[in-house]
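Each value in this text was obtained by applying a stated rule to the coordinates, not by laboratory testing. As the structure is a prediction and not an experimental result, all values here were calculated from the model. Cβ atoms are built from the backbone, for glycine too; each structure is taken alone.
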Structure P
Amino acid sequence: MRSEEYSVAFSTLAPYYDTLMSFINYPSWVSYIAHILEMHEIKDTTLLDIACGTGVCLKLWWKRGYTVIGLDKSLEMLTICRQRLAPLDDGRIYLINGDMRDFALAQPVPIVTCLYDSLNYLLTEEDLFSCFQHVYDSLPEHGIFIFDMNTIHCLRDEWGDSTLHRNDARIHSVWTNRFDPETAVSSLDLALTVTEDGSQQTIHERHQERGYTLVLITKLLSRAGFTFSLYRHLTFIPAQETDLRIMGVARR
């Protein structure tokens, strides 16, 4: 397919995203981050989640008593997020349509998260640094930024060049990955055939993620002003290039 034939990433996919991601154990991610907050003796209960998507984690934090702020560039994903959170809204939920490379808040927030390899969607070093810098500027002194990223090893060796067919309820999906070793960018051509009320529609989106070396992530976090640690995903084992996914814990 030509690039112009693909819908914008996270647009037509939005109503089906939660079904496709139903295998993700989001509660374990939130519990892990809550443990990090305890370790760092952070008792504040206001949290900003950038690239919040459909708001699954926002809801989990809200249930824990947090005031939650979600920021996402996709209006379609935010629409699903609003639908999920609207029945809960008691004045502790705020949603922002914005770009994680360039955003500003009315006042600092003590906790910022960015999950499920959203940072990998930033395809240039400049964009990743810009995100780090805007997060840093959004935190008060001693504020914390917790994020995850896929490694080059994951994109190159785990995803690689492959095609996967899946069936999830009424959705048949084809996931075609291609990895470019020169740019460390993995391109996913995602095709969904959705059957509803006896009719079918086909959705095509292209998603791209770039893998960054730990050395470069370290350099950009330091340049933004953070002190930080990088861990293997959902552990406190120091991260290595051979891990599939890493967690970052950065303090202002």
Structure Q
Amino acid sequence: MSSKIGLKLARKYSINFTLTKRSKKMIKFVIIHYTGMKSESSAIKKLCDSKSNVSSHYYIKYNGDILQLVPELYEAWHAGKSTWKNYNSINKYSIGIEISNPGHQYHYKKYTRQQITSLKKLLKNLMKKYNIKRQAILGHSDIAPDRKKDPGEKFPWNELAKIKLSWTHSLDVKKLKQFRKIRLSSSVEKISFFNNLRKLGYMRINLIRSKKKTNLLIKAFQRRFRQDLINGIIDKECFLISKNLLKQ
């Protein structure tokens, strides 16, 4: 890694990766995860255990130390069944970063300042190295909203967006709140909202047959772009955010 941004790495290689080497051009995304496990040691052990069939390229500890588990040009197994835009099986096209955090199942908590500082340095490096756009820095819940919640509503997406390491809407937050909890007036607007999500990259779902998935998709969008209220209900605020994101 480049010393220009002061990135220090330790290496602890996992054997859980696809043996075929991929080209640099295949790497389009960075996917951010939390570990969702009680302890840091058990999470690292799982990511390196051949029986687990999971891994990531990088692991960020509570103290900000970064472990490299899988070389970047090999496919790590972090995304599972996933989709974004026209891409399926996102493992093939991404670099995965796991961040120590017990997650929603084990008393989900804020990420440490050391973790976010290290993540910023790592993202800057990866984005420059692979020409990855800020719209392609995604959470696990973005690419698998029907299965995953990580990195969750406590992850500082807006902080990253301010330094162009992610993206968010450009609307005035205070003015936007006046539209909160105002239900969309027509089914046309609701369909338009989901079309907006699909254009942004989120999975396509059957709105009639998949009510549970619909709710989970809305929550995934809210965890990313309206983190202080995750209720699975589309309101005018969510709709306006989705429209604004498309303009970017």
Parent structure of the calculated result 12.9, given that mean count of other Cβ atoms within 10 Å over residues 34-41 is the read-out and P, Q the choices
P
Given -10000 as the derived value for helix-only ellipticity at 222 nm (-39500 (n - 2.57) for each DSSP H run of 4 or more, over all residues; to 500), which of the supplied structures P, Q does it correspond to?
Q
Re distance in nm of label points 7 Å out along Cα→Cβ at positions 114 and 130: value 1.2 computed from one entry in P, Q; matching entry is structure P
Quick check for you: by Cα Rg over 2.2 N^0.38 Å, for residues 138-225 alone, which of P, Q is greatest?
P
Identify the structure, out of P, Q, from whose coordinates FRET efficiency 1/(1 + (r/R0)^6) of positions 82 and 218 (r between Cβ atoms, R0 = 25 Å, to 0.05) was calculated to give 0.85.
Q
